[in-house]
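K.L.:
Read through the structures below before going on.
Computed from the coordinates by the stated procedures, all read-outs in this text should not be read as laboratory data. Note that the structure is a prediction, hence the values are computed from the model and not measured. Cβ atoms are built from the backbone, for glycine too; each structure is taken alone.
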Structure P
Amino acid sequence: METEEAQAQNEELKNRIKVLEQENLTKEQEISSLTHRNTLLDEEVEKLEKALTEAKNAADSGAAHSSELDALQRKLQLLEDEAEEADKNLRETNEK
């Protein structure tokens with residue numbers, strides 16, 4: 001009788017070990033899958049950070065170009081005003 005109980009307990013433990021081994025294998029596969037997904041997400045983050053840096057640099061460059069354009073437009077306006085004044089003075093001088 002003790003032998004039968006020991007055999008039954010032995011079978012029960014063997015079955016439990018099989019279940020635990022299967023659960024362990026499932027968990028290892030899940031870990032592997034998640035590790036791969038994490039690697040892909042890290043690569044995507046790096047790509048997005050690079051794109052963000054490039055966009056910020058482009059925005060900064062655009063702002064600098066805009067400021068430079070404004071300065072050049074003001075300079076052009078001054079030169080046009082000076083040219084008009086010089087043309088006016090030249091006409092007045094020629095009329096005299």
Structure Q
Amino acid sequence: MKKIEKKEKAYRKEKLEVGLQNKNVIICSDGVITGTEMITACREVWNKEPKKVIAVSPVFSLEGYKKVEKEVDSVIKLIVDKELFGASQYYESF
């Protein structure tokens with residue numbers, strides 16, 4: 001958690017944190033393989049008491065999709081691939 005807080009501080013600089021309470025929050029990724037990063041982001045957002053959390057990615061592995069869908073209100077995706085090993089499989093230039 002310290003690593004995340006350090007990165008957040010560096011990213012935000014002097015900007016105030018955005019309030020998420022009672023808002024619909026969309027969390028995006030270029031590809032979800034294990035689901036770990038997306039789930040971590042979703043859980044952090046849930047701590048801010050949003051109205052809804054929506055996960056979005058053009059491509060999910062089957063494993064990642066099954067894990068993420070349990071953590072959010074809805075998932076928006078184009079492809080769920082049971083044999084996905086890297087998001088770059090679906091990009092011409094990654």
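K.L.:
Given 2.2 as the derived value for distance in nm of label points 7 Å out along Cα→Cβ at positions 45 and 61, which of the supplied structures P, Q does it correspond to?
P.N.:
Q
K.L.:
Comparing mean count of other Cβ atoms within 10 Å over residues 29-36 across structures P, Q, which is largest?
P.N.:
Going through P, Q one by one, mean count of other Cβ atoms within 10 Å over residues 29-36 peaks for structure Q.
K.L.:
Another question, if that's okay. Output the label of whichever structure in P, Q has the greatest value of distance in nm of label points 7 Å out along Cα→Cβ at positions 53 and 85.
P.N.:
P
K.L.:
Additional query: With distance in nm of label points 7 Å out along Cα→Cβ at positions 21 and 77 coming out at 3.4, pick the structure among P, Q it was computed from.
P.N.:
This value belongs to structure Q.
K.L.:
For Cα extents along the principal axes in Å, the calculated result is 140, 13, 9, so let me know which of P, Q that is.
P.N.:
Comparing all candidates, it corresponds to P.
K.L.:
Assign the value -9500, calculated as helix-only ellipticity at 222 nm (-39500 (n - 2.57) for each DSSP H run of 4 or more, over all residues; to 500), to the correct structure from P, Q.
P.N.:
Clearly, the read-out refers to Q.
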